[in-house]
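What follows is a set of structures for review.
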Structure I
Amino acid sequence: MDLLEEQRAYYQARAAEYDEWWYRQGRYALEPDEERRWFADVATAEQALDDFRPAGNVLEFACGTGLWTRHLARHATTVLAVDASPAVMDLNQARDLGPHVRYHQADIFGWTPPPAAFDVVFFGYWLSHVPADHFAPFWSKVASALRPGGRAFLLDSHHTAELPGHVQQRVLNDGREFRIVKHFWSPTDLTAAVAPLGWHLTAKVTPNGHILQATATPR
C-alpha cells in the first residue's frame, strides 16, 4: 500500500474516534493545565474563522467529521464539503447543518473543483497531509476554484519539531497502525513556500502553540 493510500485508509478507519482526539477524551486526555491551553487555542482558532467571515459560496477540502463545517455553515450561503472518506462524511452529514451544505466524496488529489465557483476555500488539518510533490498542484487547484477576489483560510496542527521524511506513524484505539504524511509548517516557511506559487499568505500560531492559522489570496 503506498503512503497516500494508507493515509486514506487511516482516516476511514479513524472516523469514529476522530472527535475523541479533538475533545481530548479517552487516551487523548491531557493534564488539566495542558487541556486548558488546548481548548484556549481551539477557541482562538474558531474566533479567527468567525472574524474571517467565510460568506458566499464556500468549498471545504477534507471536511472530516464536520468540526469546521459547522462553523462555515453559519456564515456561508452554500458549502460544498469534500472528503475521500465515506465514514467521516456520514458523521458530518449527521450533524444536519442545513440544506445549504452539500457533500461530495472524492480523492482531493484527483478531483477538480468547478472553476471560479467559490468565494472562499477552507481547509482545516489538511495541508500538513499534502506531500511535497502535490503541494504546488494543490495550491493551483485552490486558486482555480476561487472567483476573482476570493480568499482562502486554513488551520492546521503546529509543532516545532519536524518528522523524518514528513511521515508519521499513527495508532488507532484497536491497535492498528498506519503511516500518514505529516508536515508541520511554520508561518515563515509556509509564507515562503506559497509566494512563488502566486499567493499572498499571512500566518500565525495560536498563543499556546497548538494551531497554525492562515489567510491567503491569489496575487
Structure II
Amino acid sequence: MKVLGIIIARGGSKGIPGKNIKNLAGKPLISYTIEAGLKSKLISKLILSTDDEGIAKIARKYGVSVPFIRPEKLSKDDTPGLPVITHAVKYMKEENNYQPDVIVVLQPTSPLRRSDHIDEALKIFLDYKTDSVVSVTKAPHNANPYSIMSVNKDGSIKQFQKYNELGNLRQKKPVFYCRNGAIYACTYKCLIENETLYGNLTIPYFMEKKDSFDIDDEIDWKIMECFLNT
C-alpha cells in the first residue's frame, strides 16, 4: 500500500511566534516530527505542507520533500486542517501522479511521537481494514466530562454532566479518551470522497501520557524544554 505522510506547519503562529522552527532542546521543533516520519517503516512518501519559505528551507535540510508552498487562502489563522490536508493530497495526484491508499497526518506540535508510534498506528489500520485511526490518550480526571463545569449567563457555574457526588471518586469515574494530535490516518476515499478524517469505522491508537504532549503555548514549551533537557 502507498502511505503518504503529511506534516502540516503554518508560519504565522500567534501563541509562540516562529514555533515550528524555534529551537527546542537544541533543534527545531519540526525536526522531531520529520525524523519520526522518515524513520517510519510503513510511510512510503513524506511531504511537508507549509506557507512559509523559512519552514520549507529547514524542512528540506532535515530531508523531507516540500513539493509546493501552500496557497495563502489555506494559510489563515482560522483555516481548518482538513482543506490543508486535502489540498496536499490532490496536489500530489494532479502534479506528481501520486495517489496514496492511506494518508497519515503528523503535526509538529507533538515532538514526543516516535516512528514506532506511527508504525504501530498504521499496523492497527491495516489489521482492522478500517477507515481511520486516530491517536488518543486517557483524559485526565479533571478534564473528565463528570468534572467539567459550564458557565451560565449570570456568571454561576454548573456541572456539565450530572454525577452522583457520593461516588465522585477519581478512581470510580468512567474512563474517557481525548485526541492527542500526534497521529491521524485515513483512507484516500475517506478524505477525498467523504471529506473527513473520521470514517464509519474509526479505531483508536492508545498512547501513553508521557508521549502525548502537545505544545500549544509558552507554558507548554517551557514544560517540554524541561522534560527534554532532564
Structure III
Amino acid sequence: MTEEGRLLDEQLAYYRARAGEYDEWFLREGRYDRGPEQRAEWFKEVGAVEAGLRAAGPRGDVLELACGTGLWTRHLAASARRITAVDASPEVIALNRERLRSEKVEYVVADIFSWRPDRPFDFVLFAFWLSHVPPARFDAFWALVATALRAGGRVFFVDNLRLQDSTARDQIPLDDSGITRRRLNDGREFDIVKVYYEPDDLERRLGALGWRGDVRASGRYFLYGTMEPVA
C-alpha cells in the first residue's frame, strides 16, 4: 500500500470513530467551545453559507458527496426531489438517516475515490470534504464531479479557511503541510489529509480545469463556491 493509501485509510478510521462526536465541532460544543463571541461569529458565517446554498438552487435529483451526519443534507431535503447521499462511513450514514428520516434520501456507503455515479444529477453538494482530498487527486475528483452533473447542473461546496480557533482547543497548530493530526475526545489520535485553500486561488485553479463560477469567503471561517462546467 502507498503512503497516500495508508493516510486515507487512517482518515476514514478517524471519521468513523468520530461519528458520534462530529457535530460538537459544528455546534461549537465541548473542546470546540471558544466562548459566546466566537460562537456568534461562527453561526453568523454559517448563515451566510446556508444562504449561498439556497441561492445556488439545489433542485431535482441531487447528489451529496461525503454527506456526514446530515447537517447539510437537511437543507437539500427542503427543495430536492430526491437525494443520493454518499459517505464511506456507515456510522455517519446511520446518524444522517436518523436526523432526516426522509424517504427522499437514498444512502450509499462507498469510498468516494472509487465510487462512480450511475446517472447524472441536477446538483452536487460537498461540505467540508474538498480539504480532505489529497492534492494528487484534486483533478481526478473534479473530473468525477463533472461526470456526475447533467447539462446545466451546478456544484456547491463549503470548506474551512485556515484559522486556529475553528478547531478544538487542544488542536496542534495548523500549517500548510497538507496533513494534520486530530484527536478524539477519548484521546486517540489520527493523521488525516487537510489542505487549506484561499478563495481566489481555488477559483483560478478550477477555472483552469474548465469550471466557471464564484468562490468566496464568508468572513474568517469558511470558503464556499458555486461552480458549473464550461459548456
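None of the figures in this text is laboratory data; all of them are computed from the coordinates on show. It should be emphasised that the depicted structure is a prediction, and the values quoted were computed from it without experimental measurement. Cβ atoms are built from the backbone, for glycine too; each structure is taken alone.
Kindly point out which one of I, II, III the value 20.1 was derived from, the read-out being mean count of other Cβ atoms within 10 Å over residues 117-124. Only structure II yields this read-out. Which one of I, II, III has Rg and Dmax of the Cα atoms in Å, for residues 101-140 alone, as calculated from the coordinates, equal to 11.1, 31? Comparing all candidates, it corresponds to I.
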